[in-house]
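Next up, some structures in structure tokens.
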Structure P
Amino acid sequence: MQKRSDVSTQIIINDAPYGTEKAYNALRLAMALQAEHSDVEVRIFLLADAVGCALANQATPKGYYNIERMLKSVIRNGGKVKACGGCSEARGIADLSLIEGVEISTMRELAQWAVDATTSLSF
């Protein structure tokens, strides 16, 4: 079995946390990878409206799942989560409180993650 640093899956999320199921399904996959394949490093990059997934203290809309809880689970289990700084600034959330463990990042770092990733998926 390969070591954790040798196998990584990058998951790019582009959609808002609520209104579609893209963020939900991406995080379901991330959690399943962590549960079933502990040798795989999970990296999540939030782009465009998905930067809203990183906001702390989410009040879950009626009938929806809680993206904040799901992201916290991924982080707690060793996953890395980064949010695009430019996307955060464009949406006016760069100075708001983020979920602990989520870092503001850059396209340069996303590009490096893409080069380093064994697998890259986009939602």
Structure Q
Amino acid sequence: MSTVKGQAGEVLAAEYLLSRGYRVVARNVRLARGEIDLIVEKDDLLVIVEVKSYQQRLGALLAVGAQKQQRIISATKAYLCHHPEKVSLQCRFDLIILTPDKKQPSGYAVEHFDDAFRCF
């Protein structure tokens, strides 16, 4: 996937979340331990969002395996070290998958998986 396509997917995902009452805190957060696509908040909840734009839904699901999840969790821990004011919030890891769909105005179907994986 190209960087331009990935960035466009993140913009679409952010717009989707905004329309559902989330507040975007940060986009494309790069840390020594990894990258976080989107960080959003809603009520007392901090949501770390991984965004995948793929031709096939299965490919997107497979792309967020155990190693990718661990990198996201590690990056989240690093983010929280830099933003101690967020530590009191509950944290959830979501996945948004974008797949081509000509029926949609954006040209993509958006699937949002709440609590897609957990940090243990």
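When relative contact order in percent (Cα under 8 Å, 6 or more apart) is computed for each of P, Q, the one that comes out at 23 is Q.
With distance in nm of label points 7 Å out along Cα→Cβ at positions 20 and 60 coming out at 2.2, pick the structure among P, Q it was computed from. Here the read-out was taken from P. Each of P, Q could give mean count of other Cβ atoms within 10 Å over residues 52-59, but the derived value 17.4 comes from P. If you line up P, Q by distance in nm of label points 7 Å out along Cα→Cβ at positions 36 and 108, the top spot, with the largest value, goes to P. Structures P, Q were shown, and distance in nm of label points 7 Å out along Cα→Cβ at positions 68 and 84 at 3.4 was computed from Q.
By the measure distance in nm of label points 7 Å out along Cα→Cβ at positions 12 and 44, tell me the structure among P, Q with the highest figure. Kindly include the intermediate steps, with their values, before the conclusion.
Details: P: 1.7; Q: 3.6.
Largest calculated value belongs to Q.
Bear in mind these aren't lab numbers, they're just calculated from the coordinates by the rules spelled out. Just so it is clear, the model here is predicted, and its values are computed rather than measured. Cβ atoms are built from the backbone, for glycine too; each structure is taken alone.
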